[in-house]
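Chemist: Dropping the structures in below, format is structure tokens.
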Structure I
Amino acid sequence: MLIDQIRGEDLDEFFESLLILKTVEECYKFFDDLCTVKEMNTMFQRFKVAKALYYNKTYQEIEEGIGASAATISRVKRSLYHGNNMYDVVFDRMQAAKQESQSETTFEHVYEAISSN
């Protein structure tokens, strides 16, 4: 991994700090303190590109919809298909969480309907 060049206790501590955050709002506040808007936009754009590629969007769709350059798309594509497979892990978990949330909502509605009778 390329990040092995900077791997160490300090970077471990930084990653652990991210895992401690519990809400989206906490993430907003932490990253607002940590990054400039430009840095956040750069990371966020790469995330959106990866997600679009993961869901089989074309370069043209990504360029038009996200505003990313072909060079950025190519860089992200290389990581998506030849990296550590962590985009797959993240997007699969996000999809599973979304499905679980929808199932829980459906269950809650059914339970409420049964309970009210």
Structure II
Amino acid sequence: MTEQINKYIEKQKSPQKEICQQMRCIILRAFPGIEEEMKWGVPTYAKGKFYLVALRDHVNLGFSIEGISKEQQKRFEGSGKTIKTIAVSSIKEIDENEIVQLMRLVWETQKSKNE
């Protein structure tokens, strides 16, 4: 699966390519052993809890918001009912601490809900 994800990222234009590379590194570093696969034509993580998608002028990091409170959802963007995102248009906009914090929020909320 890693090869498919590498190909997806490599075919992106700059700066989306570099943003995807950095975001992927953050995810893999924060969650060693996280399941990474291509699903819906984009890289996904933890059985679809998170995904990366390169768009025309930015990259979205998507989050499953199942079990996340309305107050917590305000930290994300988008109007989806089950998925929210953060949009990144340049490498400079990447805030690793914020990304990891949001991912841990989703991870822990959904983990405790499924136990």
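Throughout, read-outs are computed from the coordinates displayed, never taken from laboratory work. Keep in mind the model is a prediction, meaning the values are calculated, not measured. Cβ atoms are built from the backbone, for glycine too; each structure is taken alone.
Chemist: Given a computed value of 39 for percent of Cα pairs over 26 Å apart, which structure among I, II does it belong to?
Modeler: Structure I accounts for this read-out.
Chemist: On to the next question. The value 2.2 for distance in nm of label points 7 Å out along Cα→Cβ at positions 61 and 101 was derived from one model only; which of I, II is it?
Modeler: Working through the options, I get structure I.
Chemist: Which structure, out of I, II, was FRET efficiency 1/(1 + (r/R0)^6) of positions 21 and 53 (r between Cβ atoms, R0 = 25 Å, to 0.05) calculated from, if the result is 0.40?
Modeler: Corresponding structure: I.
Chemist: By the measure percent of Cα pairs over 12 Å apart, for residues 45-92 alone, tell me the structure among I, II with the highest figure.
Modeler: Checked I, II; max of percent of Cα pairs over 12 Å apart, for residues 45-92 alone sits with II.
Chemist: Another question, if that's okay. From I, II, which structure was helix-only ellipticity at 222 nm (-39500 (n - 2.57) for each DSSP H run of 4 or more, over all residues; to 500) = -26000 calculated on?
Modeler: This figure was derived from I.
Chemist: Kindly point out which one of I, II the value 24 was derived from, the read-out being relative contact order in percent (Cα under 8 Å, 6 or more apart).
Modeler: This value belongs to structure II.
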